[in-house]
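Below, each structure is written out as structure tokens.
Every read-out reported here was derived from the displayed coordinates using simple, explicitly stated rules and does not represent laboratory data. Nothing here was measured: the structure is a model prediction, and the numbers come from that model. Cβ atoms are built from the backbone, for glycine too; each structure is taken alone.
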Structure 1
Amino acid sequence: MNNVKANPYLFLPFYFIRFKNGRVLLTNLVGEYIFLSEEDFNKLVLFSLDKKSNIYLRLMAKHFIAEELSDSTIELLSVKYRTKKDFLSNFTALHMFVVTLRCNHKCTYCHASSKDLEAGYDMSRETAKKAVEIALESPANIIKIEFQGGEPLLNFDVIKFIIEYAIALGGQKNKKIEFVVCTNLTLISEEILKYLHEKKIQLSISLDGPDFVHDHNRSYRSGKESYKYVIAGMEKAKKYIPPEYISALMTTTKFSLNYPREIVDEYVKNGFTSLFIRSLNPFGYARSKMNTIGYSVREFLDFYKKAFMYILELNQKGINIEETFASILLTRILTPYSNGFVDLQFPTGAGISGVIYNYDGNVYPSDEARMLANMGDNTFCLGNVKNNDFKEIFYNEILMSLVSSTCAEALPGCSDCAFQIYCGIDPIRNYLSRKDIMGYRPSDDLCFMYMEILKLLFKIIEKNDPAQMDIIWSWITRQSVNELQLN
């Protein structure tokens with residue numbers, strides 16, 4: 001006790017990780033970070049830092065150390081922590097509606113276990129009405145309804161019904177409603193586009209790269225190539241839908257790994273300003289094909305890093321395009337805010353940030369849980385909109401268990417991780433691989449992937465190259481580099 005009193009400063013909770021270049025990264029519970037040399041880190045832990053040094057002052061300012069534990073210090077840390085966890089106050093903002101399982105495509109990696117066009121897997125108006133009523137009981141002031149499939153445009157009448165009913169009911173409840181249609185665009189028509197434009201509906205489309213990559217991964221059920229029809233649908237959509245209302249997603253297969261630059265160039269060619277580089281999801285049809293379309297996590301990381309560095313290179317040439325996953329992480333690192341990305345949160349975003357209503361009315365805490373059910377395991381079904389009310393669905397033991405078991409501060413491998421505050425967990429994927437929602441970090445591929453991407457981003461931040469940092473801040477602030485520099 002006497003030794004503690006003699007120490008010139010107190011440690012506030014922090015974590016650390018050593019980089020290969022001899023630098024030590026320190027982070028804390030509120031997302032602050034600092035790089036130290038090994039020598040300065042040793043001085044820190046041995047209470048021998050010079051109080052007049054710049055490092056000492058920076059550690060004080062970022063709340064890694066304190067000379068006394070005052071009420072004002074605790075209050076400031078509390079405010080920062082509440083800001084980082086603010087996504088919890090928007091319970092549940094994202095509501096995904098699977099309006100049909102039918103699809104005119106049969107992609108090599110389909111995780112939704114889509115059905116052929118003649119099958120009767122459509123959401124009825126009765127089910128849709130009940131789902132909307134439950135969705136709008138959420139305490140969130142802004143509700144996003146996302147239409148998924150299959151190919152949701154195959155049940156466009158129900159999409160229109162949901163939009164009209166949600167707008168009317170949302171007006172009564174004083175809630176703002178946003179809508180997104182996730183579509184392969186091959187069934188888009190002038191009539192549909194006029195309606196989407198009138199209602200200010202966003203489009204999320206699938207584009208895996210140039211024709212030879214896209215067609216390898218995504219084709220019609222007949223086997224016919226789909227790229228030219230997607231591009232035709234996109235050009236048609238651009239006549240009605242503002243560019244900022246159209247986004248695209250790609251999924252990486254083994255075939256895609258050889259073409260990082262070509263995939264990025266395809267997005268640039270089509271006028272997109274963002275690209276989300278996604279790995280395979282091992283659910284549905286994809287799970288049975290992993291031997292042919294899958295890859296190791298190291299192979300994906302090699303592909304990701306090549307594409308990411310090429311994106312930075314293009315930005316330095318004046319071509320504005322962001323890598324969305326990196327942008328999400330960089331926002332968490334460089335700003336006080338968490339952007340509430342549902343798939344990467346502690347506690348899990350499953351159920352408390354996003355929820356999905358299947359065509360039959362069954363409710364799941366995440367798309368992965370719904371995919372698992374399509375594979376025959378209904379463990380995570382929260383209820384059915386025709387039989388259960390909001391409280392029964394969102395306050396049941398299944399969801400409570402998911403939340404209570406995914407608090408990073410108590411999870412082995414996460415509780416002492418330097419990247420904890422920026423990261424998150426997918427309990428459903430853990431369950432699929434290990435029949436355990438908590439998972440096992442030492443052998444978890446997703447954990448390794450997230451850590452390596454975070455290391456890449458922190459290396460760029462530490463290097464502090466002005467040109468690259470301008471690009472990063474342009475992504476975070478949603479400005480071009482030129483606009484950012486003018487401001």
Structure 2
Amino acid sequence: MRKNAFIFGLAAMSLLTVACNTGGYDDGAYEILDAYTAYGENGAYVGGGSKEAASGDQFEEFADNPFVKTSQQHVSTFSVDADGASYAIMRRYKSLGWKIVPSSVRIEEFLNYFTFNYPAPTGCETVAINAEVGECPWNPEHRLLRLGIKGKELTAGETPQANFVFLIDVSGSMCSQDKLPLLKTGLATLTDQLQPNDRISIITYSGEVKKLLESTPVREAAKIKAAISELTADGCTNGGTALKMAYEEALVNYDPSYNNRVIMGTDGDFNVGVTSTQALVEMVESYAARGIYMTCLGFGSGNLNDAMMEQVSNAGNGTYHYIDCEDEMMKVLVHERDRFVSVANDAKCQVTFNKEVVKEYRLIGYENRVMNREDFTDDKKDAGEIGAGQTITALYELVLDRQAVAANQTFATFDFRYKKTLQSESTPLQLKLETNQIFNKNGCSDDFYFAAGVAAYGMLLRDSPYKGDATLNMARGLVRKGLTFDPHGYRAKLLNMLSDEQE
């Protein structure tokens with residue numbers, strides 16, 4: 001099964017030039033395997049099987065967050081998620097004509113793939129929060145609450161020196177043009193973006209683990225690029241041993257004032273050495289506690305281990321991106337490179353609903369980021385990181401008791417906590433939401449409509465039981481309203497893809 005999908009992926013490489021803009025369904029191309037997912041009494045995700053789809057790619061199964069009655073639980077808590085891989089995987093599958101795997105669709109990653117026009121932090125804060133509420137497009141009887149978070153943007157003088165370790169999978173599964181060759185181009189481009197005193201080292205792994213390049217200052221860019229050009233794919237995948245070597249290399253050159261980070265490029269197909277995802281997670285967590293961040297770059301189709309990379313990057317205080325084309329490589333490594341610098345650590349959200357006004361609520365997405373209520377104020381509990389200039393968006397669908405809505409009444413309180421450094425105490429922020437915002441006659445922001453369109457599309461792809469009256473035409477219309485703010489044209493590309501899709 002993997003071999004056939006791999007050959008098909010090679011045959012489809014000519015589509016790479018349009019992979020970021022086009023797509024389509026092939027109803028016979030995909031088959032979903034059954035899986036088991038469990039949720040605790042508080043609605044938190046507590047387990048799910050990692051299942052292999054018909055292509056050979058592996059995704060973690062999960063069920064959509066349900067509606068929760070406020071009479072039973074009126075406080076909702078979750079960790080932020082700054083990943084964007086799920087959206088890029090969807091785009092890649094559509095470019096290949098493959099049917100989208102519902103378990104590959106994580107709506108929070110669809111939302112956070114895009115940048116929103118949120119207010120910047122002020123004063124000594126490195127994060128700002130905002131919120132608005134409007135009519136829920138797919139269920140007009142309900143309201144849709146949008147939460148927004150914006151990380152501080154850095155000036156050139158505020159960007160810390162980088163201590164990067166490139167951890168490169170050079171096993172045989174990385175040989176196709178959409179994997180190692182694309183990664184090599186991206187790493188050379190990233191090198192050009194760094195400062196002369198930033199440092200890069202390179203660890204490679206296949207059947208053997210090798211330190212290809214000692215930590216080298218970027219002013220010796222020719223030496224670094226020469227090492228990158230030597231990368232060739234062959235052999236099996238001994239990723240676990242290489243991961244430990246990469247972290248140890250980062251520690252050798254560690255400085256608490258630096259951006260100390262392991263950047264791993266792989267299809268995630270570890271088959272030698274430490275292969276258990278849980279063992280990898282535990283290893284990564286131990287180094288994250290010592291100040292080494294993780295960025296996972298996933299490549300290719302046919303044996304992509306999405307489930308492993310998402311969990312490892314979460315545990316490593318990092319992010320997970322899927323690179324399907326050169327445009328995506330430029331997005332991650334050039335246009336949004338400052339996001340490699342964390343300005344908010346262990347970032348958590350908590351929303352407390354007024355039980356007299358809000359009867360039920362549903363958090364859209366973030367299924368594997370739901371936390372217990374008491375975790376919010378526990379600084380020992382790990383949570384997500386927010387990069388410089390990054391925006392985070394979350395949506396709640398609300399069922400109101402309309403007879404109980406009175407003027408100038410708080411219907412929800414949005415609390416947010418984050419650490420400015422990994423070792424610091426968390427800083428609280430709070431925003432109270434008043435009932436006069438519920439039926440806002442002035443309309444909502446373009447960001448609200450765009451977020452609603454993205455969520456509607458994600459629910460359609462998942463065939464969510466909560467999609468209500470959502471249609472592709474609805475998603476198109478909502479996304480179209482959000483094009484007034486569109487850095488680098490990523491929103492317009494989504495609309496182009498939606499316009500090419502049939503109901």
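Quick check for you: by percent of Cα pairs over 41 Å apart, which of 1, 2 is greatest?
Evaluating percent of Cα pairs over 41 Å apart on every structure, the highest lands on 1.
With relative contact order in percent (Cα under 8 Å, 6 or more apart) coming out at 22, pick the structure among 1, 2 it was computed from.
2
For which of the structures 1, 2 does the calculation of helix-only ellipticity at 222 nm (-39500 (n - 2.57) for each DSSP H run of 4 or more, over all residues; to 500) return -12500?
The read-out was computed on structure 1.
Consider the structures 1, 2: one of them gives 16.1 for mean count of other Cβ atoms within 10 Å over residues 208-215 as calculated from the coordinates. Say which.
Computed on structure 2.
The value 3.3 for distance in nm of label points 7 Å out along Cα→Cβ at positions 120 and 456 was derived from one model only; which of 1, 2 is it?
2
Tell me which structure, out of 1, 2, gives 18.2 once mean count of other Cβ atoms within 10 Å over residues 160-167 is calculated.
1
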